[in-house]
Structure 1
């Protein structure tokens, strides 16, 4: 398939964030090359929209090199929260990210945005978070001027976060992670996508490390309360110790697609907030939307 110069390559373009990235880039006037294992044209796309489909897997050296040919910038939005055979956290978030950064450098591409997550650090008890941190380091080894972008937990229409919590409100009792005091900064997926689109086009990014959180710091109890109020459901909350959640996750782990993993439990045991001395929405002139105002569209 013929590819025009100047395309922005979005790896993971069919994922939750990737879909919104593609739309924001197209609406900002960028031609987009959508790369995924099973790429498909977005439902919203018009025939004239400059979107090229590219079948590629970050584990495949030749496919990644082909996908990069002629691109002007690359965004790594590949995600994976559950380890599967042949797709471990190490394989996807470390080796895959390093491969993409190295081959992008060899292709002469200097603008690379790596999506990670708030809290990424090598000493985390979570294997997922440790892999994210090692992936950041691997990318910077090959592309020292890469932009690392760490969003908080993302929400939006058809998301897993709010819709998962909404399903919990149908239960007679809503189980809490611990006492429900873990603090989060939920961020709208469109705001994150808009930030990436701005950074891709910026002549000189204001920073190289960004942490993106919404305007409100909410604990788990408060988020559930807002969802219950929006849906008109009031259920009692049941605190459950984290050891009970870890036990449940262990029992569910043999399932092909477990609804709860050990790493998800570990993530819910720590606050997920924007840190000090990093780039934020303010550096990009973006006012992020609130969870309260977004609920009618996210959970109609």
Structure 2
């Protein structure tokens, strides 16, 4: 199963160039906000930002007990050097997100990670409520986070949206209308947000294919599951995306599997181009 890649190297696990231990990727003194930060990829992202030296990490999610467990894990692993706050939040509810924003205050990095995978069915066979729930969480959620948190950002803040590579993969089109269209809409929204807010570093990323409750739902009934990526790969890639090295990816959609050194070598080619953007293929059209 070949996936599209901008780099010859296609990583399945974390590697030294994106290690949170690299001094160049240090987040010392920074405040990081992560939605869906208590489980799965979100929990790995939380740990990675703690390992990168963030001063404060605020994790948002619907289940307080899960958030509390993650808080204890991070504080224990860092000997209390990282302050973790938990905020019971439904990202699809603006009032809930605004409450969390008021509690957290100023921030430097915002990770929009909470997502929803509806039942994988043909559009006409889908439960309309379940189908639209994908948009409530995958589009309205990032909107609510940006709407509530952007006024509280510090200078040179970063917003990362966790998306899905399935929006680009033709063999994952059938029965994925809700998930793919909602994830694509979020990428386009953040891409345009980068144009609106010039002092904000905005990037969308595909977090790879990681073993999780969502992946189990994705591949249920399939004869063979894919070879999973390690959960540390997207987590460490997210840390790298916050660095100056990744500045050329502003407004882009990047896969965590792409090799960052090869991407940097393509910097001049990528900046100002439509490559890795949400766009109708072929524009601008030539007569």
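Remarks
- Between structures 1, 2, the calculation of distance in nm of label points 7 Å out along Cα→Cβ at positions 49 and 265 yields its largest number for 1.
- Each of the structures 1, 2 was assessed by mean count of other Cβ atoms within 10 Å over residues 41-48; the largest value belongs to 2.
- When Cα extents along the principal axes in Å is computed for each of 1, 2, the one that comes out at 57, 38, 36 is 1.
- Among 1, 2, structure where Rg/Rh (Cα atoms, Kirkwood Rh), for residues 161-256 alone as derived comes to 1.10: 1
- Parent structure of the calculated result 1.6, given that distance in nm of label points 7 Å out along Cα→Cβ at positions 9 and 113 is the read-out and 1, 2 the choices: 1
- Each of 1, 2 could give relative contact order in percent (Cα under 8 Å, 6 or more apart), but the derived value 17 comes from 1.
- Here distance in nm of label points 7 Å out along Cα→Cβ at positions 153 and 169 was derived from just one of the structures 1, 2, and that gives 3.0; the source is 2.
- Distance in nm of label points 7 Å out along Cα→Cβ at positions 185 and 241 - highest-scoring structure of 1, 2: 1
- Structure responsible for 1.4, with distance in nm of label points 7 Å out along Cα→Cβ at positions 233 and 249 calculated and labels 1, 2 on offer: 2
Every read-out reported here was derived from the displayed coordinates using simple, explicitly stated rules and does not represent laboratory data. Because the structure is predicted, anything quoted here is derived from the model rather than measured. Cβ atoms are built from the backbone, for glycine too; each structure is taken alone.
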